[in-house]
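J.: The structures come next, written out as structure tokens.
Every number in this text was worked out from the coordinates using simple rules, so none of it is lab data. Quick caveat: nothing in here was measured; it's all calculated off a predicted structure. Cβ atoms are built from the backbone, for glycine too; each structure is taken alone.
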Structure P
Amino acid sequence: MLDAAGGRLRRPRTAAGIAAGEVRRLLLVRWERFGDLITLLPAVERAREVFPGARITWMVAPAYADFVAGLGVVDEVWGVASWRRAVLARRRGFDLALEFHGDARWISVARRQARRVAGYGMRGGGFWLDLDRDLPWRVSAAARNVRLVEAAAGVRASGQVRPRLRWARSGPAGDYILIHPGCGQPSKRWAPAAWRELMEHCQRQSYEMVLAGGTQDRRLCQKLGAAMDCPDISGRTGWSELADWVAGAAGVVAPDTGIIHLAQALGTPTVALYGPTDPAIWGYQAAGHTILAHRLGCSHCDRGVCPLVWRGQVSPCMQAITADEAARAVDRLMDQSTDALRRASSGPGAPPRSAPVGRALRF
């Protein structure tokens, strides 16, 4: 109803770009979810190229502000507590805002803060946009973000992209597997019994393991850590410290959550468990990254809570992933890691690899 009324008064463009030479202050609106922030990195890099004279500001949730600022990829990080606070904030006079949520609430924020706005109006509010792009559903999230930047600047699409981070690691390094069993979205969670079975396999193979997670994952990680006599850093790290652990790992095993996107951006091999989300959009078909997913009749519904099971039970799409196939994927990951280390250590002047963290550190 909002779009029907607004569309009578104002129709956005759908193809023509916005003059890049006139953009001196650029606002990127991508506020929530750590994994989504990682997928925006190629778009930030592309914005630097197509808006070379612009000062770039990135609007994020306060919880991520320090991490994003530490990346050094934008000129300013603007942390806001909510879209309501952002709407009420004083106008800052941006020349252009790029809204990546495709959400009327954040479009209203962008509209208040910038003279011109480009984005996806698929969830309402499209009539507020100066440039409304059709959402390309079947491309990766990272490529979709880049396409919006390119459309706003009126330049040719650059092709498929992957997030990448230039990270100066200051933390531990070793032949450990970082296991992140928790996930904020209930429909993405794997059964605790399956995690334990996978970790028992890793223990039999003498793989060093470290458990990671947020504060909401502490209980699960403590149970698994106690059962496996495994170090547990859940709830003890900020985003930068977590990036150090991810960068130093031989591999990361987790559901489709932020740490998987972080690992892929850092170049750390992954075993990612996909259920309600589509790996064609949120995964990376690249060497070193294994996607475990089974297509069911209800697959890739993208629901936060599965309607087919009682609350607290595991979604059918996640139940379909067995501990055995996850164990085989981890075995392949560790074999590849061992081969890579052997090649690196045989090179002239190669520095010695740090000892596995599981032997050096116990909590």
Structure Q
Amino acid sequence: MIHFSSKLNNSTPSIFSIMSEMAREYNAINLGQGFPNFDCSLQLKQLVAKYLNKGMNQYCPMPGLFNLRNNIAQKITTLYKVEYNPESEITITAGATQALFTAITAFVNPGDEVIVFEPAYDSYIPSIKFAGAKPVPICLKAPDYNIDWNNFADQINEKTRMVIINTPQNPIGTIMANSDMSILAKILANKNIILLSDEVYEHLIYDDQKHHSALSYPSLRDKTIAVYSFGKTFHNTGWKIGYCVANKKLMNEFRNIHQWNVYCVNSFLQYALAEYMQDEESYTNLNSFYQEKRDYFNNLMKGSALNIIPAQGTYFQLLDYSQISNLNDLEFANWLCQKHGVASIPLSPFYTNGSNDKVVRLCFAKTKKTLEAAAAKLAAIKK
């Protein structure tokens, strides 16, 4: 009998896996896990086939295809008015989650502390624990989930090694305003703290608001590692390809870890993405595309006993069910799936100590037909 010690004691299956399996079991409409149920661009698929058939099947350089990194650098300059060197400051990764894990394990050591805003994307805490560090959660509360910056400043001490932010924020769909980012920059000024900025939904911002990237704040640039996702941008989450941006010093250490657990990312997708993203409209029109879906779903839900909390960003929509049930969110999500045929995601698993907010999350990155069918089921639920 082999004995070993787990590096992640008490780790449980992801809530996404649990709810997706329940959706399959009960033949429910799956608005839980965050992926589109429509295909990505035909042009992009044709480019993938083009480069696959051209034999672009061998290793790319460890940091990624230079043409792709160069196009990313140009995009950053266009959107955020800052320049990053594609040779030394941008790395292609096997998805955003790999980039997040690599950044955390590269810079966080046993005994360090990492501040996380909760509800938090569910890979943050396990990655911090894997690195032997202590997560320091700051709880955001419904319905507005505003950050108490005085509380944040009070949590910083000599052990604080990293702060993780996520804007637009998964799972709650909020964004950090310029005022938030400016306060954050002021608090972190002259502190030896790395900022890990998860910006995978950068192009999904609604109601004429703006994405405020950490890269665009001069006092944050030298301490920021920013993470992005092609999967979220181009409707192909299963491709698991993203990228990381940081100054040369931070990127050298990031690559020091990246090269030993990934080395490089699949080649033909990089060639295809490099050509596809030369057209800026491939990503700049996403906000209107998804806002139409958000607004369409919300209009279908008017008059429902479930209260919409409109998303500011991402493709996730919160529903407050407090008028119709006293169940906790895990119980309510199970009931909603099993009795009413719609799979959602409860928010309490995204908190270290759970949550009493009666809120669940739905993904509206779906076809109109799917949204209509789901809304009909949800709107039929009475108080």
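J.: With Rg/Rh (Cα atoms, Kirkwood Rh), for residues 73-288 alone computed per structure, which member of P, Q shows the largest figure?
T.: P
J.: Another question, then. Consider the structures P, Q: one of them gives 2.2 for distance in nm of label points 7 Å out along Cα→Cβ at positions 137 and 257 as calculated from the coordinates. Say which.
T.: Checking each candidate, the match is Q.
J.: Which one of P, Q has distance in nm of label points 7 Å out along Cα→Cβ at positions 193 and 217, as calculated from the coordinates, equal to 1.1?
T.: Considering all the candidates, the number was obtained from Q.
J.: I've got another one for you. Taking relative contact order in percent (Cα under 8 Å, 6 or more apart) as the quantity of interest, name the structure among P, Q where it is greatest.
T.: Q
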